[in-house]
Each structure stands twice: as C-alpha cells, then as structure tokens.
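Below you'll find a set of structures to go through.
Just so it is clear, none of the values below were taken in a lab; they were calculated from the coordinates. Given the structure is predicted, the values throughout are model-derived calculations rather than measurements. Cβ atoms are built from the backbone, for glycine too; each structure is taken alone.
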Structure I
Amino acid sequence: MSETNPQAVLWDLDGTIVDSEPYWLLSEQRLVEEFGGTWSEADGFALVGNGLPNAAEFLQTKGVDLPIDVIVQRMVDEVDEMSARQIPWRPGARELLRSIHDAGIPQVMVTMSWRSTAHFIANDLGVFAGVVSGQDVTHSKPHPEPYQLGAAVVGAAPKDCVAIEDSGPGSSSAVAAGAVTIVAPLHVPIPDSDNYIKWQTLVGRDVSHIREVFAKARA
C-alpha cells in the first residue's frame with residue numbers, strides 16, 4: 001500500500017453520503033405538531049450531527065410527551081420509510097465512495113443513525129468494511145468514541161484514517177479521535193479551522209484527493 005494511502009476512510013452518513021436532513025426535519029416537525037407544539041427549520045438544524053437520544057430529549061422540551069426510546073424509534077421508522085421510497089444521495093458521494101473502494105482502501109460508516117438506517121444504505125452501496133451506528137456507542141458525537149470504534153473495525157488507529165463529515169459535532173468527534181478530517185458542509189455552515197480540511201462539495205472528488213489530504217496532514 002502506498003505510504004500516502006490512509007488505512008481506512010471513515011464516513012459519516014446523514015448530510016455526508018445522503019441528504020437525509022429534510023427527512024429528519026419532517027419527522028421531528030410531525031412529532032412536535034402531534035403534541036401541539038411548534039417546530040422550526042432552525043430547531044432541526046440545531047440538532048444536525050447529534051445523537052438521536054439527544055434529539056429526542058430536545059423534542060421533549062418542545063412538548064413531545066413520549067419516552068426517549070419511543071421518540072427515537074418513531075423518527076427512525078419514518079426516515080427509513082422515506083429513504084426506502086427514495087434515497088437522497090448527496091452529489092458526488094457515490095462516485096467518491098466507489099473510487100476509494102476501487103483503490104482497495106477499506107471504508108467504514110460511522111453514523112449516529114440507528115442500525116436499520118445505516119445498514120440499509122450500506123447494503124445498497126456495497127463498499128463498506130463495517131458500520132458503527134448510534135446503537136453501537138456509549139457516547140454520541142462530538143465524543144471521539146464513534147470514530148475510535150470506526151477505526152478499530154479495520155484494526156487501524158484513528159490517526160491513520162481519513163474521516164469525512166458535514167457537521168460540527170461530527171467533525172469535532174473525528175478531530176478528537178485523531179483522524180485526518182475533511183468537512184463538506186451541507187445545510188449548516190461550518191467555520192474554517194486548522195483542525196480539518198473543508199471542501200465545498202464532493203462533486204469531482206476521487207481517491208487522489210483523499211491521498212493528497214492525508215499526505216499533507218502526515219508530512
């Protein structure tokens with residue numbers, strides 16, 4: 001393996017591989033309105049990148065009078081149903097995934113979505129060596145645990161991996177774990193930082209760009 005190749009590429013799912021945030025926003029809005037509350041787009045985007053139990057706790061503050069596990073399952077079921085009708089791929093994501101796969105670099109999905117959602121997308125793509133879901137961690141993003149586990153799936157150290165994210169909590173998780181981090185924001189602006197590389201889009205990106213980022217970080 002070339003010395004400029006990372007040992008693995010660790011991918012976030014929501015907002016990075018798929019533009020699923022509108023699905024989550026709709027599910028959250030339906031739940032809050034069912035209990036007589038009001039829900040704004042800003043409320044939803046404030047939760048981008050957070051774990052589902054954290055989102056459920058926030059929905060409780062908006063009047064959703066259900067246990068956290070019930071709220072989470074309601075949202076997961078709705079988003080899975082919408083995704084089954086149409087997977088909202090983020091432009092450029094599938095092409096980059098395939099390019100990395102064809103280069104022989106292992107890829108792991110590291111998402112705070114539940115297993116049903118994660119494995120549905122992973123199975124459709126067929127390029128992942130493993131999946132870490134929100135049900136597999138004790139601490140959600142922005143804690144480093146998700147990316148530590150993601151690297152461990154393929155026997156790598158996070159510092160030898162590249163992580164691809166779209167959110168603040170997700171990028172914080174990847175950086176804290178020690179991964180070389182690329183942030184490609186979608187719905188929520190992400191500030192510039194020396195802690196990660198920021199891409200405006202995944203369109204036109206291939207494995208050569210991953211190698212370039214990793215080589216510069218390790219120079």
Structure II
Amino acid sequence: MRLVLLHSPLLGPLSWRRVAEILREKGPQAETPAWPRLSTLGADGYAALASSMAATLAGGPPAIVVAHSGAGALIPSVAALAKGALAGVIYCDAILPHPGQSWFDTAPPNLAGQLLAGAVQDALPSWDRWWPPGALERLIPDADVRTALIAELEPIPVGYFEELAPELELDAATAYLQLSGAYAEEAGIAGRKGWPVVRLPLHHLAMLTHAEAVAGAILSLAERLEAPHG
C-alpha cells in the first residue's frame with residue numbers, strides 16, 4: 001500500500017511527518033511531499049500545484065492520497081493530471097472540492113473579511129496569525145514542534161484565495177476522516193454520499209499531537225478503500 005500525505009498548501013510537510021513514520025512502521029509506504037510555495041505561483045495556481053503533485057504521484061505505484069485541510073480542493077486537479085495514479089482519496093479534516101468557486105466563496109464571510117483587512121501588498125498573513133492569541137499554543141503545547149511548524153509558513157497571496165476551482169469531477173474511491181468540529185458539515189456530506197467516515201474528537205492539527213490515533217484511522221480507511229467492496 002502506498003499512502004501520499006498531502007499537507008495543506010497553507011502549511012508545510014512537517015504537519016504529516018510523524019504520522020508517516022508511524023504508518024511506515026505498520027507496513028505501508030508513506031510519503032510527505034511538499035506543494036510548491038504559494039508565493040512562487042502565477043495566476044493559474046491550481047494548475048501549477050496539481051502539475052507538481054501529479055509528477056510526484058507518477059513516480060511510483062497508484063497511491064491513496066490523504067489530503068488535509070485546504071489540500072482537499074486540489075484533489076480533482078491532481079487526479080486529472082495524474083492519469084490513473086490515484087487509487088483512492090481520504091479527506092482529512094479537509095474542505096471538499098468546490099468546482100467553479102473560490103476559497104473565499106466557501107469561507108465564512110466574517111473570516112474572509114478579517115483576512116482581507118490584514119492583507120499587506122496583496123498577501124494575507126501567514127496561517128499561524130489567523131488564530132486568536134494563545135490558541136495555537138493550546139493546540140500544540142510542544143514549543144519545538146510549534147516552532148518547526150511556524151518556520152514552514154509564509155504570507156499567502158490573496159490571488160490563491162480568489163482563484164476559481166476548475167470545473168472537474170473526481171472519480172475515485174473516497175473516504176473522510178474528521179478531526180475537529182469545524183469539519184462536521186464536510187463529514188456529514190461524506191456520510192450522505194456513502195463514503196466511509198471516521199470521526200476522531202481531536203483538533204485540526206491532531207497529526208502533530210495524536211499521531212498514533214490519526215495514523216490508525218488513516219490505515220483503517222485505506223484498507224476499506226482497497227477492499228473489493230470499496
């Protein structure tokens with residue numbers, strides 16, 4: 001089994017590394033590739049991100065892709081270019097694909113307004129600055145881990161949030177792993193679609209603090225996707 005763990009484009013691959021280590025100990029091949037930096041992208045960000053990740057997927061057997069947070073919106077674009085390299089998809093506390101809409105279209109209006117108010121030279125603040133004071137410290141008490149996570153962040157081009165997602169459909173075995181209450185609606189949609197769903201009452205960055213539980217849930221869902229009945 002090959003598992004490719006995709007971090008949110010707003011974060012870095014560190015967010016998945018401990019889970020990948022645990023998965024490899026359990027047997028599967030587990031990878032944590034990095035998306036291109038958003039600050040390096042042009043106007044067609046979806047295509048650039050998808051092209052990079054499709055090339056990574058092409059370097060091995062078909063993979064079950066695990067998409068965290070904002071990576072969920074990119075999966076149809078990756079699948080369209082990967083040409084059969086996706087054996088399945090697990091959305092992990094992730095937004096679902098939203099063809100024809102921008103990230104701003106799907107975000108709560110108050111959040112979009114707050115972020116735009118803090119924009120400097122067409123860039124939004126780095127993701128760690130989206131949280132209220134002390135919130136990130138409570139989620140990730142380990143100062144070394146938190147520092148390493150923040151070191152991978154950067155201001156985010158406003159254009160990335162304004163770009164409309166391509167009108168693409170995804171045809172792949174799919175499951176959902178909910179980590180936080182913020183993604184209860186997405187998990188509910190997944191359940192109504194008949195996808196396998198696992199709910200862990202943790203938090204959005206539980207990969208960093210509860211890696212064993214997250215790895216176990218991913219492996220369980222991946223085995224269900226690989227089963228003949230899907």
FRET efficiency 1/(1 + (r/R0)^6) of positions 32 and 208 (r between Cβ atoms, R0 = 25 Å, to 0.05) derived as 1.00 - corresponding label from I, II:
II
One of I, II was used to compute helix-only ellipticity at 222 nm (-39500 (n - 2.57) for each DSSP H run of 4 or more, over all residues; to 500), and the result was -11500. Which label is that?
II
Structure (I, II) behind the derived value 23.5 of mean count of other Cβ atoms within 10 Å over residues 104-111
I
Work out which structure the value 18.8 belongs to, where mean count of other Cβ atoms within 10 Å over residues 48-55 was derived from one of I, II.
II
I, II: which one has FRET efficiency 1/(1 + (r/R0)^6) of positions 80 and 192 (r between Cβ atoms, R0 = 25 Å, to 0.05), as calculated, at 0.50?
II
On FRET efficiency 1/(1 + (r/R0)^6) of positions 24 and 168 (r between Cβ atoms, R0 = 35 Å, to 0.05), which of the structures labelled I, II is highest?
I
